[in-house]
Structure P
């Protein structure tokens, strides 16, 4: 299914994501292949569809810092301050020692989160809950810049395509954020 309209304020999009569907849609950086992060089956389906290396964790989009507690991630005041300082187009890797999230952290005991600054996307995340959001491409291929490219990658294996036009963005910066607030830049 292909839809072209107000991207994130769409009842069908929300319904499909809440119901365990997989969607290709614009994120705050690139097109992503997204689904609920709290649903192991959805996460597995995205890995299979994208042919993602099973050892590589995905970035999780959250609506606010409080969402981190859903993943047993506790942040220090120093980390909170850094998140506020670097929030735009930045994904933060934080410790997640909880083994029940192995399906997300893939044995790394860390998770990467991004808090989009776009309020419409934040509103979607408040309705759906946190979403894993790897870029919309097959492993090793360039990210789709439009829905036609995404459809060539995934065909009928996703439940919905949300057309946001051409997106020639770049992947988010990735920072490992330590408890003391120090940062290690892993990707610019």
Structure Q
């Protein structure tokens, strides 16, 4: 029996996902960083237009490839936490009314744990930067699209409370029956 668990922590940009991942890693869990930020940095360095604000489809394909590779690199027999999952790419495409059918079909081959943890929009901690250019209104659209798409894939979406980062980690672990 394969006891590998792949747990997604998702949410709009700037909602505290990476901080939660950092804390999970400190606790000794296998963690996988957000792919899209790395893709943005790489594409900016290349002077490419494969960016979420220039070419959403091209960017999405690069992120999808990175996330499927990340999925396959899970530490076997352990709980793996992911800063976003493959399905996030689909939610972002749908937010922009772009076709996602091919990626939806492919995503079905990469199942995650049935519970997905969603960090809600939190204006007090949100900050824009070179890779994060979405305004708060756009973040709210992304939030709703993530709920809709993950739910359509049959996942139970659990909203993580707006609280201290360590409390958020404990909330997630408790919902997974850990600690």
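The numbers here are math on the coordinates, done by the rules we state, and not lab data. Being a predicted model, the structure only gives us computed values, none of them experimental. Cβ atoms are built from the backbone, for glycine too; each structure is taken alone.
Taking -14500 as the value of helix-only ellipticity at 222 nm (-39500 (n - 2.57) for each DSSP H run of 4 or more, over all residues; to 500) derived from one of the structures shown (P, Q), identify that structure. Spell out each step's value before the answer.
Details: P: -7500; Q: -14500.
Attributed to the structure labelled Q.
Comparing mean count of other Cβ atoms within 10 Å over residues 8-15 across structures P, Q, the highest figure comes from Q. Comparing distance in nm of label points 7 Å out along Cα→Cβ at positions 72 and 104 across P, Q, which structure shows the greatest value? Once distance in nm of label points 7 Å out along Cα→Cβ at positions 72 and 104 is worked out for each structure, Q has the highest. Supply the structure label, taken from P, Q, corresponding to volume of the Cα convex hull per residue in Å³ with the calculated value 114. Label of the originating structure: Q.
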